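What follows is a set of structures to go through.
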Structure 1
Amino acid sequence: MQWLDRATKWAKGVKRDVVVLWLAARDRRVPWYAKLAAGAVAAYALSPIDLIPDFVPVLGYLDDLVIVPIGIIAVIKLIPTNVLTDLRIEATKRTERPVSRGGLIAIISTWVLLAALIVLMVAGGF
């Protein structure tokens, strides 16, 4: 059961680091490009809906297992080490997980644009 302990620890670290990115996007000590990337990853990870719904076999969990962690790893490298340490401490003190309305709007907008594109293609617009 050692793998289960490692998986649980990894999942808790991912949850914490999503909050860290959410905080980093609002911290003035973080460079603008890191804020932009942190905001994008946090918005996607904290959105109440996924770009690929979880009920889609295999692909539904791909974002949760691959895309979000890779985004976290990439963005964390952009945040200064001392700031990252402070943000991780602050993230562990938080009891509630933030929700991203911006991520929700972005994902819904993506789905609406894709639907409109499909309608145009079917109707012979392309």
Structure 2
Amino acid sequence: MPKTTLRFIRNLLLLLSLVLICHLLILHFLKKPLFGNLLVHAYWVNYLLAAIIFWIIDRYKTRQKSALGFMFMAGSFLKFAVFFIIFYPVYKSDGNVVTEEFSTFFIPYVCCLIYETYSASKILNQL
């Protein structure tokens, strides 16, 4: 596995760990259930998908330069598909998606997306 991918995986794990701790602290102060709404699953799924997407982009950066943007967009589509297939039915099971449920998936998604975009742009700028 390329060094850039390993660095990305390590840094993303550290970032999401810090965000998860902050997320748990906020839930604690708001007196909300700490591990409800598939919280840990949302962080792991976003982490794994971002790592796989970045690995694909890093692997094909020289062979498929023109398709890297499409790969990145396909990865984002995959994340949304996973949300609507796995998480949304659970959140919608009571007939209402509340803020805690939405933020449980959206917070790690945004953190991964921002870091993924930053890291991918560094790769593309080196080409």
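Brief remarks follow.
- Once relative contact order in percent (Cα under 8 Å, 6 or more apart) is evaluated on every structure in 1, 2, the highest one turns out to be 2.
- Answer label among 1, 2 for the case where Rg and Dmax of the Cα atoms in Å, calculated from the coordinates, equals 15.9, 51: 2
- Test item: helix-only ellipticity at 222 nm (-39500 (n - 2.57) for each DSSP H run of 4 or more, over all residues; to 500) calculated as -26000, pick one of 1, 2: 2
- At a computed 0.60 (FRET efficiency 1/(1 + (r/R0)^6) of positions 3 and 91 (r between Cβ atoms, R0 = 41 Å, to 0.05)), which of 1, 2: 2
Every read-out reported here was derived from the displayed coordinates using simple, explicitly stated rules and does not represent laboratory data. This is a predicted model, so every value here is computed, not measured. Cβ atoms are built from the backbone, for glycine too; each structure is taken alone.
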